[in-house]
Structure P
Amino acid sequence: VHHAKEEGIIFDLLTNPVEILEDENNWVKGMRCVKMELGEPDASGRRRPVEVPGSEFDMELDTVIMSLGTSPNPLISSTTKGLETNKWKCIVADEEHGKTTKEGVFAGGDAVTGAATVILAMGAGKAAAKGIHEYLSNK
């Protein structure tokens with residue numbers, strides 16, 4: 001967590017996204033969220049998050065990255081010609097720039113490494129962003 005904060009990551013805990021907001025051109029402009037709180041313990045002792053009534057708010061943003069699970073989407077390798085994957089169906093990418101075997105395609109995080117830490121995924125994302133910037137700057 002310490003390293004994530006150093007990278008500028010803001011942790012908005014117990015917040016649940018409920019809707020992606022778009023502008024008149026269908027571009028992402030924000031996300032509607034609700035605050036959550038821990039409910040009463042269930043039979044196992046776990047306190048599950050429950051919505052705080054009236055806590056809805058909008059967050060301004062221009063990018064949404066969905067991160068669900070720790071395995072690459074199996075459709076990626078079967079629908080993208082020229083994109084090499086390894087025996088675990090992870091995308092093969094250069095560590096320094098996130099460049100894949102397909103021209104103009106970059107990857108990082110769990111799609112490349114499989115299940116790993118958030119810090120490694122963030123580092124791979126930064127490397128891919130650098131690679132994308134260099135790629136587009138030279139076009």
Structure Q
Amino acid sequence: MAKVIDKCLEAGVRMTHQRRIIIELIDEADDHPDVETIYRRAIAIDRTISLATIYRTVGVLEEVGVIEKLEVGDGKARYEMAGDHHEHLVDVDSGEIHEFQHEELERLKETIARDMGFELVGHRLELFGRKIR
């Protein structure tokens with residue numbers, strides 16, 4: 001978390017107690033929380049944190065590049081810490097988001113970009129599925 005705070009400070013972001021709580025909650029989350037979920041968790045720690053503060057803070061953190069926003073088709077933006085590269089598989093019935101890495105998929109993305117005359121500099125991939133019963 002220290003690196004995240006340092007990056008924010010370098011970008012000129014004031015690191016208030018409330019912002020530190022929000023960063024910590026996103027960093028410790030294993031469920032890709034939306035703003036409402038972050039808010040519920042935050043007020044359990046500090047009742048003075050407002051929903052508006054959460055919205056402003058996630059916007060600032062996303063702009064600085066320390067968190068990433070996920071759109072998974074449920075109309076809610078979800079958040080996770082930026083950093084380690086992985087993909088997402090969204091269970092369309094439960095809304096649960098599963099993270100995965102797949103070496104063959106990584107090679108395929110590079111090959112597709114190269115075949116089209118590009119150097120891959122980034123991408124976003126979310127898969128949507130239903131559990132096989």
Structure R
Amino acid sequence: FSKGLKRLLDEGVGPDNFTISSDGQGSLPIFNEKKEYVGLGVGKSSCLIKAIKECIFRENIPLETAIRALTCNPAKILKLKTKGRIMAGMDADLCLLDSSIDIDTVIAKGKVMVSGKKPLVFGTFEKVSN
């Protein structure tokens with residue numbers, strides 16, 4: 001993603017014209033070195049923050065440009081009027097990053113879901129840790 005985004009930006013494509021998504025929690029086939037199917041894994045949504053880090057640290061794309069691909073751009077395309085921006089009347093979905101661009105805190109609709117890199121709220125199919 002990072003190289004492609006850098007190329008688009010270098011060719012004059014504006015930062016409002018791209019998005020990024022994942023197959024997070026989707027089926028992910030696993031192949032051995034002979035390219036034979038050996039099992040089925042699960043795609044991880046963590047690939048998104050990894051892609052943003054690559055944009056910043058490998059391609060020197062500013063965070064505020066790269067993050068648009070995950071926030072306001074898809075919200076606008078999908079017509080999610082209360083998503084993608086920080087302002088009064090919005091859903092208050094926030095992801096706070098540390099200086100290494102690792103996720104520290106996640107807030108969804110104003111509710112703290114992750115704090116200090118520790119999950120506080122778990123979904124039906126998520127592993128609950130003690």
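Throughout, read-outs are computed from the coordinates displayed, never taken from laboratory work. Since we're looking at a predicted model, the values are computed, not measured. Cβ atoms are built from the backbone, for glycine too; each structure is taken alone.
Comparing distance in nm of label points 7 Å out along Cα→Cβ at positions 16 and 40 across P, Q, R, which is largest?
Of structures P, Q, R, the maximum of distance in nm of label points 7 Å out along Cα→Cβ at positions 16 and 40 occurs in R.
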Distance in nm of label points 7 Å out along Cα→Cβ at positions 32 and 72, calculated, reads 5.0; among P, Q, R the input was structure R
For structures P, Q, R, which has the highest computed value of percent of Cα pairs over 19 Å apart? P
